[in-house]
Structure I
Amino acid sequence: MKERRQRPSRRTFISTAGKGIVATSVVSGFPSIVPASVFGATAPSNLITVGAIGTGRISRGHDMPGVWKNSSARIVAVCDLDSKRVEEAKVLVNGEYTKRLGKPYDGLIGYTDYRQLLANRDIDAVVISTPDHWHAIIAIHAVEAGKDVYLQKPASLTIAEGRALSNAVHMSGRIFQIGSQQRSWPQGQFRKAAELVRNGRIGDLKTVEVGLPGDPSGPEEPVMPVPKNLNYDMWLGSTPVVPYTENRVHPQSGYDRPGWLRCEQFGAGMITGWGAHHLDSAHWGMDTEYTGPIEVWGTAEFPTKGLWDVHGPFKTEAMYANGVKMIVSGDFPNGIKFIGTQGWVFVSRGNEQVTSSDPAAKQFVQALAASDPRILSSVIGPDGIKLPESTDHHGNWLAAIKSRQQPIAPVEVGHRACSACLLHHIAMRAKRKLFWDPVKERFRNDDEANALLARPQRWPYLLTT
């Protein structure tokens, strides 16, 4: 894969190495690239070499398996700010390759500082599966380091970060895929639903109902000593310093749903959690992947006590320039319902939750349904709108790395889905109608709302572009 590696024009992430924010890398004693004799024709030098940044629940259960099942790639490094998780990730991945090779394999490098991983020129690409507040900054540093990127959704913590990310990816020319895997759902129902809507099978689209749950509040949590295996200051990153407690970060034993998902300091809650998936799928059917709403309003319940403070039950609405109204609420079944002048189409993951530990939502067992069964059986002819097909989201990204063509969920699409979610979140907080300019990405005549497009950043974990 030597032809893909490029010397980055800017390496700001390296300039701070040794200045107070670099953790000691885990000593592995293994070479950065495993000798070709281990793999033969499938030696890593002939493959896309991948580093996994963030090795928690989503990485172990979704992202690393999504890479290792593809014969075109090899995971060669893992990184986490929790050194215990680094070692456990090495055991997991080495064990998987041992099974696949039929002989012992012990070839991963472990890092506890992502910048050291990015400095390894033998790594072609990275999969980023960190908490949300680190998404944009690591992805920007990765493309500046010449790496192709697969980034877990949502794209960013703030709309300003998302714009910086999209700009950086386009400037770098790297291949970027956002983890909106509903576009690559094996059964293809999300693509089919979007195609049916865009080809007029339900008439003129008028309303889109998106069903999303909220998160429950939790109890107060005691201050705890920081585990020796966790670089907690760097884990907090650009966000304010707050006392450590395990339910603010992630479990020290096992890989259940981490508590940071319910802290607004690190994300917006389910509006960006599942919302990044569903609003992206909605945009696909609405043909608004590269824009956003022009008006947004709504209400939500927020906890008044306890550690967890993301939104609970809510209802938000948005109007798009094409006249389509979007309503997002936990009152709807988990999924997306497109309502037109001549019928409706509903699409979801059926009985499947994102993960078993995520909050429950109203389920609609049938993954694809319509007001008239004939809508679903209708054939889209050669002159109709055909959306790109993918049945393997990580595989689609890896294929794009080889072809240097855009994957099915490129960066601007990911940013627009995330920014729409964040607009709904801002509306929850503002409790009034907001008017948005999707071209300038600013609220119209609303300094108070515009102040929420970015957050103060804590030195030295600054987003520098």
Structure II
Amino acid sequence: MYKIGERNQIALFPSRIDDYVGPNDPVRVYDAFVEALDFSKLVIPIEPVKSGAHEYYPKAMLKLFTYGYSYGKRSSRKLERACHHNISFIWLMGGLKPDYRTIARFRSEHKEAIKKVLKESVRLCLELDLIEGNVLFVDGSPIRANASIGHTWDKGKTEKYLSKIEGEIEKLIEEAERIDEEEEWQDSLVEIKEQMRDKEALKKKIEDIAGRLKETGKEQLNVVDEECVNVKGRQGTHASYRAEIVTDEQHGLIVESEAVSQNNDLNQISEQVKQAGENIGKKPEQACGDSGYYSLQDLKKVPEGIMVVMPSQSQAQKEKGIHEIKPFSKEEFQYDKGKDEYICPEGKRLGYYGISFGETRKKKYRAKGKECCVCKHFGVCTVSRRGRNIIRMEEEELKERLTQIYESAEGQAIYKLRKERAELPFGHIKRNLSCGQFLLRGKKGVDAELSLLSTCFNIARMITIVGIPMLVLKLSEL
């Protein structure tokens, strides 16, 4: 026996749209979540109801995006289709069916407001005691931009194409002159002049690109999305943004996200921790990131009182066994702060010699050449007859303190938790939410999309932690 469907069977939908979904349907959480947002902080005006209104209710449109992004429906056409055929979308929108142009226009016009949705979700999570804000984890991952790498230009590429076009234009001019002398084949002359106009237009376009490269000071420029950068990954090199996400220790909820025009995480830890602190309304006690963020100049900017847990590049490489530990490394030399000297393992002193590489923040210390040459470790510690050199940076004390924190029992426990808390959101966003590429262009648009995606992750975690009926109830009370 088989169960066979019957399309001609008469069936009746519930008389009320509100009966289309059950009380435990996740869509009710998204509805309650957007209703709980403070739209005055989002700067989306909610006008009084007027007769003849032609715009869709902003809350309804934001519900559509939040719920749609949570189920991988990000394009305006897919969202339009869902409003016609998906019961949960019909319930959420109250039967409204905006077309794809209206949906796309709302997203484009309210990028700044959509970017603030994540901050509002953090406020709601704080009120529900789901975020503590004591320990923050920072991580980054590339996400492709809505632009092809073929549209990326650099100085060499512009010069190459300009030279090629100028050569083609010269050939067309010579051909036109030859046809003029023969006073025939007028059709061919018209065709050549059209080709010359095309080449001249292309030349002007490339010259404009070269001018923008010079004006911005960038090494590369993508003419489709000027704020994206080329990022090399496992699947090749693509035009991308670097998505920076900060998560909380308690439940791994996202408290800050930003898309940056970089191909790595360098110099991002201080800014991301600062923004996260503003979102949660207090300064965290500890912040943790991987070695990709390690920049002493940037770490100096982290607010005082925040303990940073982060391995240096050399520490990370030692743990992975990438580089063999060399004898007589800088770590084996002891610094005498009172005399401003280094002491080698054999007790010899390295005195201040001058600044290194012309940088005042780098000081050079050198041992006496005669002492080094007669040392039993000469040839291993150094091969220079002038003596062993040590470079001490201005931030050396900070570096030593970071090393001690990371190697401590507390630091190791926090760093072990980092992978679980910081990397989970990227797996959810890229796999569950099907976000392998941004749809919008420009940093403002990409930030808005990343804010929506981060908010969707938070809502999914809230549902898991609190449960649908209780979460709907608590959100409705806020």
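Bear in mind that the values in this text are calculations on the coordinates, not laboratory data. Everything quoted here is computed from the prediction, not taken from an experiment. Cβ atoms are built from the backbone, for glycine too; each structure is taken alone.
For the read-out distance in nm of label points 7 Å out along Cα→Cβ at positions 97 and 273, a value of 3.4 was computed from one structure; give its label from I, II. Working through the options, I get structure I.
Where does the value 0.75 come from, among I, II, when FRET efficiency 1/(1 + (r/R0)^6) of positions 89 and 257 (r between Cβ atoms, R0 = 30 Å, to 0.05) is the thing being computed? It would help to have the intermediate numbers written out before the result.
Values: I: 0.95; II: 0.75.
The read-out was computed on structure II.
Using the calculated result -8000 for helix-only ellipticity at 222 nm (-39500 (n - 2.57) for each DSSP H run of 4 or more, over all residues; to 500), pick out the matching structure from I, II. Label of the originating structure: I.
Each of the structures I, II was assessed by mean count of other Cβ atoms within 10 Å over residues 153-160; the largest value belongs to I.
To which of I, II does the computed value 2.8 (distance in nm of label points 7 Å out along Cα→Cβ at positions 169 and 201) belong? Going label by label, the one that fits is I.
For FRET efficiency 1/(1 + (r/R0)^6) of positions 57 and 313 (r between Cβ atoms, R0 = 35 Å, to 0.05), which of the structures I, II scores highest? Present the calculation step by step, with values, prior to reporting the outcome.
Values: I: 0.90; II: 0.10.
Looking at the calculated values, the largest one is I.
One of I, II was used to calculate volume of the Cα convex hull per residue in Å³, for residues 113-368 alone, giving 236; which? So the calculation was done on II. One of I, II was used to calculate distance in nm of label points 7 Å out along Cα→Cβ at positions 73 and 249, giving 4.0; which? Checking each candidate, the match is II. Each of I, II could give Rg and Dmax of the Cα atoms in Å, but the derived value 21.9, 65 comes from I.
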